[in-house]
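> What follows is a set of structures for review.
Only the coordinates and a few stated rules stand behind these numbers; no lab work does. Since the structure is predicted, the reported quantities are computational estimates derived from the model, not experimental observations.
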Structure P
Amino acid sequence: MHTIVQVDQYIINSAEFAIPILEHLRNLVHKADARIEEKMKWSMPFFELKGPVCHFASFKNHCAFGFWKGSLMKDEYNLFKDRSNAMGSLGKITSFKDLPADEILIAYIIEAIKLNEDGIKLPPKPKAPEKPSLVVPKYFIDALQEDPKALGVFQNFSESNKREYVNWLEEAKTEATKQKRLDTAVEWIGEGKPRMWKYIKK
């Protein structure tokens, strides 16, 4: 299906109150720059020119309009209610009263386009801290080496399966508990069972 038709369909299928608002927003975007292209992404209409510029979405009781690079925009009129995930959103729109003046919104759209034309990119997302590499205690390795089958199974376990056993042993409060868990761990591993095998749905 052609994207323009998809966007038409999206608007028609929206709640009755939203239809004129979405049509108005769509017209403003194209008025700001005739080169804008419409695309459907994540099941909602996006407006693109050398990359995403803005998008809108319709919900049961409100609409939303946001800018892809909102976090980099000046937001001179404090329109953005939320700049999470780098996007700038106008907040919940339930009627035309919730929209800024046409010329203000057009100025924002032009600013967003300029960011794309100037090649200004969003800063990369911070990487999640890496988990420290797994250290298998020597006593555990020694116990596994006494049972070659268990050792082979353990070596082929995923890191998360290995980690669950190591954590279980290391969390033991007494040496007696640790020894008991160690014997059980070697037995279970020899049978090919992960630490949480009892909870796996068959």
Structure Q
Amino acid sequence: MSSVLVTGFEPFGGASVNASWEAVRRLPLRIRNADIHRELIPCTFAGSASAVHAALERHRPDVVVCVGEAGSRTRVSIERVAVNLDDARIPDNAGQQPLDAPIDAAGPAAYFSRMPVKACALAVDRSGVPAEVSLTAGSYVCNHVFYRLMRMLEKELPHVVGGFVHVPRGETIGPDAAERALRAIIETVLERGSEDLPLRGGRED
């Protein structure tokens, strides 16, 4: 039986809700015979990745999908690349605001997602929710968690499929649609593992 860990963030920047957690907490406890473990993590540079690591040790999942909110986006974004950079426009929930700082001085410049990002975007589109493959997860706590997750998987859990997804604010697509998108992503990863579809989807800008 498979096990899937899905994380969402607490509110940040003065907001009362975070669209990522509103979507994650609506997920059922089983999807395609896989157990779904939902975890709320802090929106802090110091605590977020530690919370993910603790959840990995607690649940020992086969799949990890970390989810964050991207307020400027209108589509569910399946992130392809995590970069080794913390550069915060606003402080996190602990008041920390790193400037041009490496996430891991000993780590590579970037990691690619292990999820089949194009297949996931297609599945979300087919569920009726607009989706895209994104080439930037930003440089705030979301990217920090994405990078640290991939670093953890490389070092400790090489068999685990993992990646990051951004959802728009709730007023853009709504929490029920965001939850439907996450279900489509989870189903795709459970079916395909890391094997992606050979779809053209690059960018020129």
Structure R
Amino acid sequence: MPMTDLSTLPFPEWKTPDQCAVDINPSWWRDEIGRRGLPGTPPSARHLTRDDVRASENGVFTPLWWSLAWGAGPRLRLNARRLDSIADDVPRCEELLTEAADLSRRDPFTAYSLLRPGRHNAIRYLGPSFFTKFLYFAGRGAPGHPCLILDRRVATALRDRCEWTSLHRTGPWPAETYERYCGLLTRWSQESGRAPDEIEFMLFYGFSADQN
């Protein structure tokens, strides 16, 4: 399928929902991270907001645990396997995540490519829907941080509601697609006066917000 010309896609005028806290299971994160002897501090509260994750301490593992917990909510998904994969080679994962966090502040394409080289994830079970959360939160809320979250709900909204017809709803997406996505939301931000991550949040909740 030919790539959609993103320069023609208009900004979607949807209502932006209020920020909300995500319910998590902090005891699971504490126990599973501790059992594997992994570095970093697991989240301790029963609810996490984006601001909470942005404020998690420096380093790479604490922000990773908090972004994974926030992204998974109470369902946990594949997080046990993600923790096992990281525990298999902590120094390698720390090096990858440190470099990716640094790149996230200036180069979305290369940051994404580092964690998704070719057709495989650099860290098993840490795919784009979750590692783009890490890349986003690595900016710690800095204005102009170029990396944004791309997951299935955002991709589905872009395809079905915003006419990005060449975008796969579920991924995994190549680095070029991620770079185009970040560029599209940056353009929409300039046109609308909204922050790029506010637009991403609107896309994530766009279906329900549009119906309220």
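> Please state which of the structures P, Q, R yields 22 when percent of Cα pairs over 29 Å apart is computed from it. Present the calculation step by step, with values, prior to reporting the outcome.
Values: P: 50; Q: 15; R: 22.
It traces back to R.
> One of P, Q, R was used to calculate helix-only ellipticity at 222 nm (-39500 (n - 2.57) for each DSSP H run of 4 or more, over all residues; to 500), giving -9500; which? Walk me through the intermediate numbers first.
On the way: P: -13500; Q: -9500; R: -15500.
The read-out comes from structure Q.
> Out of P, Q, R, which has the highest value for relative contact order in percent (Cα under 8 Å, 6 or more apart)? Please report the intermediate quantities before stating the final value.
Working: P: 14; Q: 29; R: 24.
Of structures P, Q, R, the maximum of relative contact order in percent (Cα under 8 Å, 6 or more apart) occurs in Q.
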